[in-house]
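Below are structures written as structure tokens.
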Structure P
Amino acid sequence: MWPRVADYREAQKFRWLIALIAALPWCIASIVCRACVDEAGVAQMLQAPVGQFNQPLPAMLDLAICAAVGAHLWPVPSLAILLFFAALTGLASYFFRPPGLSIPQQNRAVAMSFYTCAPLAVMFIPCALLCAALLMAYWEHTVHRTEFQIFVLLMISGAGGLIGVLFFHWFSALHLLKAATHCSNTRVTVAAILLPVLCLCLAFLCLVVFPVLCGYVALFYYSHVL
């Protein structure tokens, strides 16, 4: 049930709380993955192309090296995940300002839009299932038939749960958009199409571009300052 009276500050607090709850398990998973990385192996991977080419590296290889360096920095993956969920929880609010509403009504609708991120609070469930599957693969517990079946079941359940959480977040935004703003079906249809597209754009910017930029800055610093 949606709140009858939407206070903007309380809605913002709720939004940030959900963003932290949703991001926390993925941040923990990223830290665990980072701790499992072989330091020597990463160093060899990053140094290998330098000695193999006597000319500038291809652009895609440059980007791959920057991404690897950025992902290798301890705080970068967690910051990227936090940025993604912080942006995702407020994404729907941009559709809650139809021109037919007064400014106070638009502000109340935007405040209510922050509550549509509530389904993200159970993001830890698919994260736990996927992490369990990845740990089974990392420890090579997928050789036997029963172990492999458990691995596949965990992967399917985790992926399905992740899609389900994002679907309910998307559906909640559309349902409340229609109920809170009484907008046209055209606006709801546009939101239904653009929300997944914008979500993918946010994922690319936060989870790919941001680590690449951090890796580039780190490489520039280590090559010119140290």
Structure Q
Amino acid sequence: MDASKYWKWLWSMQIPRKIVLFRWLLMHYALPVRAWLRQLDSKSCGFGCGCMVESIKHVLWSCPKSRQIWQRVLKLLILIHANCVVTWGAVRWGILEGQLLLYEKEDIVEAFHIVPPHIQMVQPFISDSLQFRDDIIWKTISSLVMWVIWKARCASIFDNVTQDVAVIIAEFWLLLVHTLRGQYESFTGNADAIFKKQMHFKRIWTSMLIFREDGDHIIWMYTVPVILGNNVY
């Protein structure tokens, strides 16, 4: 994706505006991580993991606490039968045949190299419609996950509050459901246009345990699903 298309996509995302701005800061290398704050004596990770240099990629992706969050959230991709590799630098998650696997190698430039986590589908044949669906799901989920991780990191530093992974996961899930409910309930146009938008929305998100249909009604599922629970690979 070239730069102009990326920024157009970013500002058109139907997620809370504060998260769009957060992702904009991320892409401009402007998140105030400790590695870049000269006035701080300590550059260590805000989660207290022992890492001596808190980079953007470390706190949002490769920190042990962040990994625990990602390894649970990425299991949602199993629900859409995705065979894929999710990569950010040295840490790669592979989802193959319903199994989530971690691949890792040394990366000496890890502290300052910034490319947000991206997904590569490895199905041999995938239709354009499925590719579009998977792309929307990934961009939405990855944005919300990085936001809740960043919030938890800031709470640890500024409020001296250590949040359990389960609490962060619950916050992510509620944010995801509220975000998608907001999208669904904001559709405008005549009855036929709204119906088509609703059907398109359901085709994308129906397998993700976010809602269930009860006749003509949508029941939003605010309880964190079992797939995001304590069992990890």
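What follows is calculated from the coordinates using simple rules that are stated; it is not laboratory data. Keep in mind the model is a prediction, meaning the values are calculated, not measured. Cβ atoms are built from the backbone, for glycine too; each structure is taken alone.
Among candidates P, Q, the computation of helix-only ellipticity at 222 nm (-39500 (n - 2.57) for each DSSP H run of 4 or more, over all residues; to 500) that gave -26000 used structure P.
Here FRET efficiency 1/(1 + (r/R0)^6) of positions 139 and 187 (r between Cβ atoms, R0 = 35 Å, to 0.05) was calculated and came to 0.10; which of the structures P, Q was it taken from? Label of the source structure: P. Taking relative contact order in percent (Cα under 8 Å, 6 or more apart) as the criterion, the largest value within structures P, Q is that of P. For structures P, Q, which has the highest computed value of distance in nm of label points 7 Å out along Cα→Cβ at positions 171 and 195? When distance in nm of label points 7 Å out along Cα→Cβ at positions 171 and 195 is computed for each of P, Q, structure Q gives the biggest number.
Which one of P, Q has Cα extents along the principal axes in Å, as calculated from the coordinates, equal to 63, 51, 30? This figure was derived from P.
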